[in-house]
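Before anything else, here is the set of structures, which you'll find just below.
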Structure 1
Amino acid sequence: MLKALRLTGQLSEGPCYDLDYDNQVIATEKWDAVRTYKKCYGYQPGIASIGGMPVYIEGRNGNSQATFEQAATLDRMFDRLTDNRIRIGAFRADSGSYLREAVKVVEANAERFYIRARRSTEMERQIGELSQQAWNPIRLDWQKMDVAEIPWTPFGGTSSYRLILSRIKRGDRQGDLFSGGAYTWRAILTNDYVSTPRQIVAFYNKRGSSERVFDVMNNDFGWSKLPCSFLSENTAFMILTAILANFYRYLISRYSESVPWLKPTWRLKKFIFRFITVPAKWIRSGRRNILKLYTHKDYPLLLE
């Protein structure tokens, strides 16, 4: 995947990229599929992406928790990136990476990291002790919330980081026993000491766009209907289709530069039905073979 992205120029060794990592449950009833936490049988592969492009895939069985061997998985992922001279400026992940070993791996390979922190008794205690003045009201993505921060030393270690807190009022007004108030709150562990809490929450929320990778791969490139009976073969299938997805992204981007009505954001099915599937006929005229397209759309630049 990385070599193909380097070859097409979609990634290069110059800039620093934002890397997202997540695990996805793929429901399937293959021979070696096991029951997942979503109460279905399937797999739970780990997937890393840069700008919506898959760059690393590791097959995992359905009952493999996201935290299981997470540090080793991230270490292998960063090794591949380093071998291909891809620099990572920011790393974003959910609470599956909130582990002592995983944070050490990420901190050694990325300039900054933003990891969703899991709740603990000590964390809840410190949040409950925050004064009302410590919370700053903001509006983000049309949603009102309060943000604050505290210094945080996780896992009983010695390294201290920023813990960026956000809270949103609960619609049912159910109070929280530990932190106080009727709020839903979240925390982000980061070593970014430059950005404001609002900027950090906004940047982390952009990680939601990485969920689009799962949607595209499941529905456009066959991940929802894996063809083989075993995890290893299906992992190879996912890797090959991820390479195809990256090539498709590159081709439609190039074609859209020559065809004004073609949009680089089109999904595969839309591209097929609106660009590829065109009635046509070869005709002979003036001792030449001419491709006659029966459409009002403009294709001349591609036919020259």
Structure 2
Amino acid sequence: MIDFLQNPLFPWQEFFTILSFAFGACIGSFLNVCIYRIPRELSVVTPRSFCPNCNEPIPWYYNIPIISYLMLRGKSRCCRVEFSFRYFLVELLTAILFLLIWFKFGNEPGQRLFALVPITDWRLIFVFWLVIGGLILGTFVDFEHLIIPDRVTLGGIVAGIILSFALPGIHEEETRVMSLLYALLGTIVGGGILWGLAILGKFIFRKDAMGFGDVKLLGAIGAFLGTKAVLFTIFASSLVGSIVGIIFVASNRKTMGSRIPYGPYLALAAIIWILWGSSMWNAYINFLVPAEKDVIVSPPVLYYTNTSSSF
């Protein structure tokens, strides 16, 4: 790890652990603003935070991430109307995921917390934070409005391609050109597979089976994480989405023809890949192609045959 983190005079590890959680909570608070305003085509900068019920501005001391929601017991201070639990959930979820990304960083040998796949380049922390923020934003907008903003999808594709060129370590490559190629390939494969499935679904069911926002979202995931992540995301999201859909239908909360947002399951699968993906991929490959058992190789002389010998 970076030398200054090993300074015995200051608990750097604990400091950055707390800082990562707090920073994630603050980003989660901003994501709540985006989730509310972007679908309504409002500015995410101005005006400052206001009560969604009575439009009264919220003072800063009632706008502290996580803490304010608990202090106010989930109700608006001005009109006492209950806030959506989504505000608290997004802040807490973002804080926890940002903390897990921080736990992935370091050079120390040994088992990583929660079996996380380690990263050694501190710059990748900010890249993964950016990806997770976009996935959370897209997830909760899709839950509420059945759309995924272009700021998440198209913006994610552009950002993924640019950052892949700037930081080849995103795709575990040493050259910028190869990293860029992997980002472009991930975008094409990710968007192309879902686009093909969307066309096939429309042909079979005679209606749109998948939104184009999902296609663009998987393209963005591919730009940041590559083709392996795309394949894993498709498989895992389909599995989880199918299970949830069956539960909804069985409990009469949905019918077979109901629209169910697919973006959240893509986002969940992509986050799983970021945290544990390469380990799961290796385990899957080893399952398909198990390693050969240890074979004792005898000296070559024991395998020599004298063709001139008589029988």
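Read-outs throughout are calculated quantities, based only on the coordinates presented, and are distinct from any laboratory measurement. Fair warning: this is a prediction, and the values are worked out from it, not measured in the lab. Cβ atoms are built from the backbone, for glycine too; each structure is taken alone.
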When distance in nm of label points 7 Å out along Cα→Cβ at positions 112 and 128 is calculated for structures 1, 2, the one with the largest value is 1
Computing P(r) over Cα pairs in 20 Å bins from 0, in percent gives 27, 51, 16, 5, 1, 0 for which of 1, 2? 2
Value -9000 of helix-only ellipticity at 222 nm (-39500 (n - 2.57) for each DSSP H run of 4 or more, over all residues; to 500) was derived from the coordinates of, among 1, 2, structure 1
